[in-house]
Structure 1
């Protein structure tokens, strides 16, 4: 029997937590409940979930601080986090995404929206269906092994940033609008805002280190990956694909 996707729900309001749990179970998920940062960390230490639904306002350590902490830990870095909050202003959404959240759900929300967003982040976390390798200058991505290296040094990217980089590397030097990236990288993005793309591009650049300069902003148009900004020793600047 196939295991159900496990969702850790961190919510301190019992009535809201139970309502979410009932809907998730009906939607085909296994649910683990935690009401504060201590119980949430204990649940994570016991079994790593497939995704975390995290309330912003928690007793003690806030959900924002928890998201930052989990994104800095190797074991939890790649676990999708969906922020759940009544704070719907754009600065708050950006703060949540900057803290490491993969998505942001504003209360009140519908059951259909909640389930759709969770399924969307789980799809983005799934391994790439195309197991090719792509090289752009000194930057190499192997989709089969889910590894990225720049000038021989291994880099660590979250699942969304990995898919974003994979797409950009396979379409090097082309300018992609935010809406195009939502279509090609996020796929089912009915609830995703274009501003989310900017946050993930920022996180991608940070994770790439010196190679982050290869991801260029084209003002008024979108983003592109270029090999001409950074070139590795002996690799030149010509983009090449292999493993066809």
Structure 2
């Protein structure tokens, strides 16, 4: 979000240097839902789909966020609220979260909680205002899907992996803009979130623009979009139209 390391430590705590406890407490209660094996790679079949145990769609829980140890001052409280709002609008939960697994909807339980925008325009405007001035690039892709599963399939079907050596080589030349697992793990600077707006589902795309953190260059985003589009990937075509 563009904040400083010292502010991050003051809010969330840290163990390096002088240890500091977090002034924020997060608790989960009222968990409702069943678990089963769900494909983490929905564009593949059988064992290659890598099924893992997870909460089924439709599961729910209450999330409680509070402050302690005297709380945060006005400036830090504002930064923390912005961070929570960014996670609610653009974040996800759990395994394969960079590829939109663990996308969720929420309902405010208290009057001061963040409310979820209901229309495409409101969601887009809220996200654009939120990331203004931050080292992030954002787009809410216009193409609509009839279900979250259909949107997740488009997000998951990219390039690389054991059965796509050409894709691995192409991605390496772009400093691994989709992340990598082998020969040094790297998280993807390109992340996705599935958003339900009215009756349709849309994909939000977020790019981490911090070169010193990600190792990616300014042109790598355009490069990977072109690459995905050239290889006939739905998500590449969508980003090329809207980014």
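All of the numbers you see were taken from the coordinates with simple rules; none came from a lab. What you are looking at is a predicted structure, and each value in this text was computed from that prediction instead of being measured. Cβ atoms are built from the backbone, for glycine too; each structure is taken alone.
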Who wins on mean count of other Cβ atoms within 10 Å over residues 47-54 among 1, 2, i.e. which is largest?
1
With distance in nm of label points 7 Å out along Cα→Cβ at positions 183 and 215 as the yardstick, tell me which of 1, 2 scores highest.
1
A value of 1.8 was derived for distance in nm of label points 7 Å out along Cα→Cβ at positions 31 and 79; which structure in 1, 2 was it taken from?
1
